[in-house]
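Next up: some structures, all given as structure tokens.
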Structure I
Amino acid sequence: MFRKAFPGIPIVITKHETAEMVKYFTNCFLATKVTFANEMYQICEAANIDYDKVVEYFLYDNRIGRSHLSVPGPDGDLGFGGHCFPKDLAAMIYFAEGKDLEPRLLEQVEGSNERFRTNKDWERMTGRAVSSD
């Protein structure tokens with residue numbers, strides 16, 4: 001099933017804790033990238049600078065990945081929504097706090113998204129891995 005969905009991606013055997021952390025790592029990083037793009041968009045707007053041109057030139061640096069830089073996002077709203085990013089970000093904050101850590105960057109990403117996002121669709125989602133409690 002995964003070989004068809006993700007051709008060319010290696011399939012590895014690992015502990016479930018490692019696999020879970022990879023998913024959280026990926027989603028928290030991409031949520032952070034969306035938040036960074038939204039903050040840079042606001043700065044560009046306030047300074048009357050063309051955000052799309054800034055991103056175009058920014059992507060000349062081959063260390064930067066193209067994904068998750070569109071503002072507004074694919075749903076026409078600022079920030080991120082959906083099932084995974086808000087849920088996984090909250091889970092990682094909770095996990096870190098349970099280890100007596102202070103995940104300040106992740107908390108800032110969550111707070112920024114609360115400010116940016118008008119459609120907090122994850123608050124209405126039930127089923128899948130989202131609790132209705």
Structure II
Amino acid sequence: VHAVLDRHGMVERRKRRRNRATGTPLSNGCRPNDLWCADYKGEFMLADRRYCYPLTITDFASRYLIACEALSTTKEAYAFTVFESVFKEFGLPSAIRTDNGVPFASPNALFNLSKLSVWWLRLGIDIERIKPGCPQ
């Protein structure tokens with residue numbers, strides 16, 4: 001019955017509401033090591049036909065490039081190792097600002113928290129998320 005009514009335009013389709021990410025209040029991060037920014041800078045194909053995903057971590061105040069790691073995937077396990085080594089070398093920041101993408105956020109999890117962001121919270125690091133489409 002539904003298919004017949006649909007064919008004749010007598011059924012109105014409901015639009016599903018997507019779980020749309022929102023940003024959080026952003027701080028100024030005036031001093032070095034107050035606020036770090038982390039992001040994957042897209043993907044590109046290497047000569048051997050594999051993809052590379054560069055993960056960058058920068059200090060907001062000084063614009064110092066803390067890390068730029070060429071990873072083979074955006075999975076959390078790889079980001080964990082990068083952040084772990086960076087924390088050992090530079091210490092812990094007060095906050096980390098990221099976008100709402102994988103592995104920094106998980107759209108289906110409680111409060112959009114991924115395993116990586118939960119780990120940061122357990123370490124006492126505040127999480128800042130930019131609004132989608134508004135990188136600054």
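A short reminder: the numbers here are calculations on the coordinates, not readings from a lab. Remember, predicted model here, so these are calculated numbers, not experimental data. Cβ atoms are built from the backbone, for glycine too; each structure is taken alone.
Computing Rg/Rh (Cα atoms, Kirkwood Rh) for each of I, II, which one ends up highest?
Details: I: 1.00; II: 1.15.
Of structures I, II, the maximum of Rg/Rh (Cα atoms, Kirkwood Rh) occurs in II.
So if we calculate distance in nm of label points 7 Å out along Cα→Cβ at positions 46 and 110 for every structure here (I, II), which label has the highest result?
Values: I: 2.5; II: 3.9.
For this comparison of distance in nm of label points 7 Å out along Cα→Cβ at positions 46 and 110, the top structure is II.
Work out the source of -17500 here, i.e. which of I, II gives that when helix-only ellipticity at 222 nm (-39500 (n - 2.57) for each DSSP H run of 4 or more, over all residues; to 500) is computed. Corresponding structure: I.
Comparison across structures I, II (criterion: distance in nm of label points 7 Å out along Cα→Cβ at positions 54 and 86) gives the highest value for I. Looking across I, II, the calculation of distance in nm of label points 7 Å out along Cα→Cβ at positions 14 and 118 that yields 3.0 traces back to II.
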